[in-house]
Structure P
Amino acid sequence: MIRKKIGVLAATSALAAGTFLLPMPAGQALTSGNVTAQTVQQLAASTRPTAQNPFLVGAGVSDMTGEVAEVGFLGYATPSQNGSGVHTRQYARAFAVIDPVTGKGNLMITLDAMSGWESVRAELVRRIRAQFGSQFSEANIMLTASHTHATPGGVSTDSAYNVTTLGWHEPTFRAQVDGAAQAVREAMADLAPGNVTISQSQLTGVGVNRSAVALERDPQELLDGLINGVDPTSATLRFDHNGVTRAVLNWFAIHPTSLTNQNTLVSSDNKGYAQYLLETVDHGVDLNAGGDDAAFIAAFANSNTGDVSPNTNLRPGSGPTDDQYLNVKIQGEKQANAVRQQLTAPGAPVGSGLDARIQYADFSAMKVDARWTGTGYAGNTCNATLGAPFAAGSTEDGPGAAGFNEGVNANKVWSDFNWLAYSASQSLKDCQYPKANLFDVRSQIQQKLPIQIMRFGSYYLLGLPGEHNGAVGVQYRQDMAQLFGVDPSHILVQGYTNAYSHYVTTPQEYMSQQYEGGATPFGINTMGAYRQMLNTVGNSLKQGTALPIGDKPTPRTPLKSTIGKVLYDLPGVGNYYGKVLTQPLDTTRGGTVSAVFVGAHPNNNHKLNSSYLEVQRYENGRWVKVTADNDPDTRFKWKRHLAAQSRVTIEWIIPANATPGQYRLVYNGDSKKALGAITSFTGVTNPFTVR
């Protein structure tokens with residue numbers, strides 16, 4: 001399917017469905033470059049809904065890979081985890097749905113990133129509204145992320161998240177916003193008569209609860225919604241064009257932390273591998289060549305995943321195997337297979353009607369009614385702090401600072417000998433009890449947070465910032481199902497949305513003060529505050545009343561970093577850019593082939609919708625691309641050599657089903673001169689034989 005030819009495609013679909021579309025000028029297709037608010041409104045106005053195609057639906061994807069070298073990764077907060085290349089690239093995917101009858105629409109964007117940050121959302125909303133006008137607003141634009149930890153940081157304006165990244169990184173921020181905006185344009189250009197359907201199943205044996213000590217304290221009615229402490233729900237919205245699934249958006253609760261804090265290659269981790277299987281393996285999509293012609297788009301977002309680890313042996317990088325890159329494939333393929341199975345049967349239509357609401361609230365100073373606290377008493381939230389168990393880290397995914405431990409009173413030595421770290425005011429101590437306050441972060445993280453709900457027929461998508469534990473998500477589903485009068489399966493829980501707010505535990509889990517409880521910043525009533533806000537936003541949606549935007553945070557100006565900035569490159573005496581220092585050897589299928597090149601700094605060019613490397617095969621007298629750097633079986637590794645020189649290693653794990661023959665490795669680089677001029681170059685190895 002060539003989506004740039006949407007004018008022809010949409011007209012064909014419309015004729016089949018008995019609808020009418022706006023005419024396009026002769027020879028002109030609706031592309032992402034010329035789609036406007038007017039064309040979208042004309043399309044909606046001229047479309048007659050049918051039972052098979054009640055909506056206009058579209059999907060888009062675009063590369064958003066940022067700086068891959070010498071920028072601190074975000075997620076583990078490990079200072080030594082600085083980028084050194086690419087395992088897989090990172091993409092933004094967008095899904096647009098418009099109701100031609102009411103003119104209302106919902107727009108969802110998912111990123112291969114740690115979170116959907118407020119900073120990215122604010123700029124993205126501004127751009128979308130500038131191009132599409134009143135079609136979209138704060139309420140019906142939702143930004144989320146897969147939560148991969150193998151991602152360059154420095155994209156949040158909140159200083160707490162820029163410590164280990166050594167500041168704000170404008171190029172990576174710009175790459176994420178530009179990629180997301182382009183994905184939205186592609187989705188709008190892809191609009192055609194269609195439907196939104198849903199498939200759901202249970203997926204077990206993938207993740208493991210990493211906080212069993214806290215979980216065992218939860219009420220039985222919440223535990224009953226989990227299997228072995230993990231939410232098994234795999235829910236997939238399917239975006240259909242005339243009865244054929246065009247794109248999917250899946251939610252399943254699991255951390256994309258198969259790659260450890262020792263990994264320094266940019267990657268989309270296990271959820272990215274699931275996307276790769278559905279898009280590239282199943283549908284032949286080559287995202288290295290750009291996403292505008294993608295025949296199928298698959299996004300794997302996250303749910304109530306706060307206490308769910310993919311490391312089933314409860315050790316970083318261990319589970320199911322002790323090979324972290326193999327674990328990426330195993331855990332990703334399980335998620336992909338669940339969706340593959342769902343796609344073997346038609347999805348259930350979500351029903352008619354679209355709507356959305358959003359409201360910001362100050363979570364540091366909220367009075368929470370006893371109905372929502374889960375303790376039986378009314379309470380308050382607190383100014384944000386992170387406790388000593390937070391410093392311990394999640395030992396199952398990525399241990400934190402040495403000497404810190406999880407649990408109440410587990411850090412008494414620190415409190416005795418480092419009393420200054422625990423010297424919060426008595427009122428704050430009382431509010432956060434029993435947390436041992438370590439960091440007062442009220443001015444360093446976002447405290448005014450957005451709560452968003454989107455309606456798709458009789459299904460409701462909860463867009464929530466932060467990381468919500470499994471039992472917390474069960475509670476939200478029960479609350480919202482009762483409010484909207486639907487089965488809990490009609491409530492979709494999504495974290496990492498529109499902002500980041502650390503963890504949310506049940507009050508019972510909070511009292512245990514494991515890592516997640518220590519990282520619940522607003523105190524024991526944090527979950528209650530979310531429940532109360534969901535009820536407020538949900539009631540407005542249910543009753544069709546207007547809802548004010550609420551208390552939005554004041555934009556912050558971050559301190560920009562020079563880390564990762566390239567001054568100039570040098571090839572070294574007697575060398576030239578692209579020179580092959582180590583040639584690849586003949587290799588059997590299943591083995592790994594590699595080459596070393598004289599390189600340049602990869603931050604000179606992010607290679608968006610392109611690639612730092614190619615594997616080529618000799619066919620019929622010419623070299624043909626076989627794969628590139630979005631392939632999980634390739635590795636692009638960069639290393640600084642001396643002061644301004646670079647060495648690049650390209651590796652390819654040859655698939656067992658690779659076609660035997662002559663191959664070569666190609667390195668695509670860009671060098672920078674002292675005065676700033678950037679020049680592209682290519683390095684090519686000698687041919688080698690794959691047997």
Structure Q
Amino acid sequence: MALDSGSAISVDSAVVAPIAKRVPKERVHHGDVFVDEYEWLREKTDPEVIAYLEAENAYTDAQTAKLGPLREKIFEEIKSRIQETDLSLPTRMGEFWYYSRTFEGKQHGVHCRCPIAGPDDWTPPKLEASATMPGEVVLLDSNELAEGHDYFALGAFSISHAGDMLAYSEDTSGDERYVLRFKNLTTGELLPDEITGVTQGATWSLDGSYIFYSTYDDAWRSDTVWRHKLGTPMSADVQVLHEPDAHYSVGVTATNSEKYLLLYVESKITTENWILEADNPEGEFRLVMPRREGVEYSVDHAVVGGEDKLLILHNDVVDGVKAENFVLAEAPLHDPTNQTILIPHRDDVRLNGLESFSDKLAVSYRRDAMQRAAVWPLTETGYGELHEIDFGLELFDSGFGANPEWEQPMLRVGVTSYITPMKIFDYVPDTDELLLRKEQVVLGDYNPGDYVQHRDWAVAADGTRVPISVVMRKDAEGGSGGEGAAPKPLLLYGYGSYEAPMDPYFSVGRLSLLDRGMVYAVAHVRGGGEMGRRWYEEGKKLEKKNTFTDFVACARHLVDSGVTAPDRMLAEGGSAGGLLMGAVANLAPELFAGILTNVPFVDPLTSILDESLPLTVTEWDEWGNPLADKEVYEYMKSYAPYENVEAKDYPAILAITGLNDTRVLYVEPAKWVAKLRATKTGDAQLLLKTEMSAGHGGVSGRYEKWKEAAFELAWLLDAVDLAGA
């Protein structure tokens with residue numbers, strides 16, 4: 001049944017799926033002709049397109065109406081586990097402790113501060129969630145800012161060095177173009193300065209008279225850095241740096257010492273930095289090292305042996321060998337090329353980050369597919385002994401938290417796992433103590449001992465061992481496989497792009513799956529960052545299919561080892577992980593009972609071929625350039641989910657997108673679902689849900705996010721017959 005209007009219709013009181021009209025449009029590249037019948041859905045302002053999306057929403061609502069009670073139950077479960085009136089752990093900056101509060105019934109956070117007791121006060125105050133502190137001041141109430149808006153996101157929240165000014169930005173549409181505003185924290189006055197169309201961040205000059213920010217071009221690329229003097233109109237702002245090359249984005253930050261400002265220019269594989277004294281905001285930035293294709297580096301300032309130094313983390317060639325997992329080098333402030341290697345390259349360790357302090361360095365790196373944190377003391381003559389912080393966990397994710405003070409005796413550090421709620425410590429390097437300052441509160445009867453997590457390994461088609469993380473209730477009967485054990489329902493999550501690692505983290509919502517007997521697993525496929533730079537390189541461009549076949553190998557391993565079965569297994573991934581879901585749906589639909597995907601990148605070739613689309617050119621370093629290279633075009637076409645939909649049975653699919661998404665346009669899942677609905681065989685459920693006032697990050701407000709999570713979790717449980725559990 002074809003519906004030119006795109007509307008769902010009622011037959012015998014039952015809402016039936018809208019069938020999108022077909023409007024053939026040829027796409028011709030490298031002699032290949034592809035006829036796209038649903039490209040008309042790209043016209044966002046066309047009432048017929050909106051009517052079609054709303055019809056799909058109506059169909060999804062009708063198909064999932066029976067899950068209403070379960071959604072409400074899961075929402076209440078999530079809500080009941082979270083301490084709604086709570087506050088963050090205070091962080092010292094200057095003469096104040098900064099923290100945020102949440103209140104029961106309020107969607108957004110409230111940002112506050114209170115004075116420190118004295119210069120030696122490094123123990124965060126014990127705050128009461130329902131009581132104010134002596135001297136507490138509300139700096140910004142996001143609930144007030146969000147009033148009257150369907151969507152609200154806070155971007156920048158930047159305090160001047162003196163602590164007297166706040167720069168903050170807000171997005172009320174979901175398109176990630178923010179409005180930057182300023183507040184005098186001494187008087188409470190909101191300044192008339194207003195800067196529109198900016199990116200998320202903002203960086204102060206040392207004296208607080210200037211702010212540096214960046215703006216987007218028409219393709220949503222951050223291409224220009226500006227300097228704004230407080231009290232002047234936006235039209236008087238000075239362009240500090242403009243990057244014309246569409247492969248690159250720009251930004252601005254400061255060294256941890258706050259002594260220098262840094263401009264950075266970066267593509268997916270190349271970086272360039274410029275430096276300027278923060279007390280000379282009208283000065284000229286100096287180039288640290290010129291960009292060279294394939295060389296990435298980051299810069300921080302340190303004082304070593306009484307001398308100012310640049311610490312440079314880079315992946316350039318060292319002693320004739322490419323340092324693909326990065327090295328740490330030291331160089332004189334005014335001679336960045338005169339480098340001494342401090343931490344050499346290792347094949348099994350990926351250096352990720354560095355923060356400098358007056359007497360120590362905080363080093364982040366990855367080993368054995370786990371993110372680790374170490375502290376390196378600075379001595380009067382140089383460097384002490386690097387010490388890795390031991391958290392005593394088999395599977396975990398760790399990292400340094402907010403440490404804004406250049407001189408501080410402790411470092412804030414956090415650790416979590418699939419079964420360990422976030423714990424935040426102050427680490428004391430002098431004594432190797434971990435002082436527990438805050439632990440994520442999980443209300444109810446949650447007991448980590450009721451759950452187990454472990455690492456498993458699958459073998460990919462080319463013999464590569466692929467890690468799988470698995471978590472379940474300890475009493476999940478047959479959950480670990482074995483002779484005579486019954487296969488369990490299982491959700492397998494994957495991403496596998498941009499070198500982004502899927503590290504262990506605790507989720508309150510996930511408990512609603514685990515407590516109903518579902519196993520949760522993560523396939524750490526190539527293209528991600530779990531196993532170092534080589535792991536990423538083997539899952540991008542002309543090796544991208546390894547991402548998909550790795551995921552299939554993990555799924556087959558979980559079936560072959562008896563943990564689950566195809567009619568018991570679900571898959572989930574979003575954004576670039578949605579590309580993975582679409583590819584897997586085409587490759588091995590028989591392995592899954594259902595697939596959930598958020599903002600899925602399922603029409604990659606159409607997008608990457610269009611230079612006018614947001615972010616396209618910057619993506620060529622990740623996927624290749626199909627415009628210029630026929631081999632890349634043919635390779636991408638061979639795996640693009642939309643173009644490879646076939647007349648065969650697919651698992652149940654729920655695709656969720658946002659109308660205002662600027663990263664993965666809503667049209668990709670809309671076209672994909674339309675083509676699936678017209679092409680696939682079988683009667684498995686196929687649903688598209690479009691958030692009509694959201695962007696790439698989905699709905700805003702914590703209660704709305706919990707409701708969205710409940711919607712997804714209920715659908716997953718229903719897909720494996722656990723809706724009544």
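Out of P, Q, which structure matches 24.2 when mean count of other Cβ atoms within 10 Å over residues 507-514 is calculated? Provide the component values of the computation, followed by the final result.
Values: P: 24.2; Q: 21.0.
Here the read-out was taken from P.
Computing relative contact order in percent (Cα under 8 Å, 6 or more apart) for each of P, Q, which one ends up highest? The partial results should precede the final answer.
On the way: P: 15; Q: 10.
Greatest value across P, Q: structure P.
Out of P, Q, which one gives 38, 34, 23 for semi-axes √(5λ) of the Cα gyration tensor in Å as computed from the coordinates? Walk me through the intermediate numbers first.
Working: P: 38, 34, 23; Q: 41, 30, 29.
Matching structure: P.
Rank structures P, Q by distance in nm of label points 7 Å out along Cα→Cβ at positions 339 and 451 and report only the one at the top, that is, the highest. Before the final figure, lay out the partial values.
On the way: P: 3.0; Q: 4.1.
Checked P, Q; max of distance in nm of label points 7 Å out along Cα→Cβ at positions 339 and 451 sits with Q.
A value of 30, 26, 14 was computed for semi-axes √(5λ) of the Cα gyration tensor in Å, for residues 99-258 alone; which of P, Q is the source structure?
Details: P: 30, 26, 14; Q: 30, 20, 14.
Only structure P yields this read-out.
Work out mean count of other Cβ atoms within 10 Å over residues 307-314 for each of structures P, Q, then name the structure with the largest result.
Details: P: 23.6; Q: 19.0.
Going through P, Q one by one, mean count of other Cβ atoms within 10 Å over residues 307-314 is largest in P.
Ranked by mean count of other Cβ atoms within 10 Å over residues 139-146, which of P, Q sits at the highest value?
Comparing P, Q, the top value of mean count of other Cβ atoms within 10 Å over residues 139-146 belongs to P.
Between structures P, Q, where is mean projected area of the Cα convex hull in nm², for residues 267-586 alone highest?
Numbers: P: 23.8; Q: 19.5.
Largest calculated value belongs to P.
Only the coordinates and a few stated rules stand behind these numbers; no lab work does. Values in this document were obtained by computation on a predicted structure and should not be read as measured data. Cβ atoms are built from the backbone, for glycine too; each structure is taken alone.
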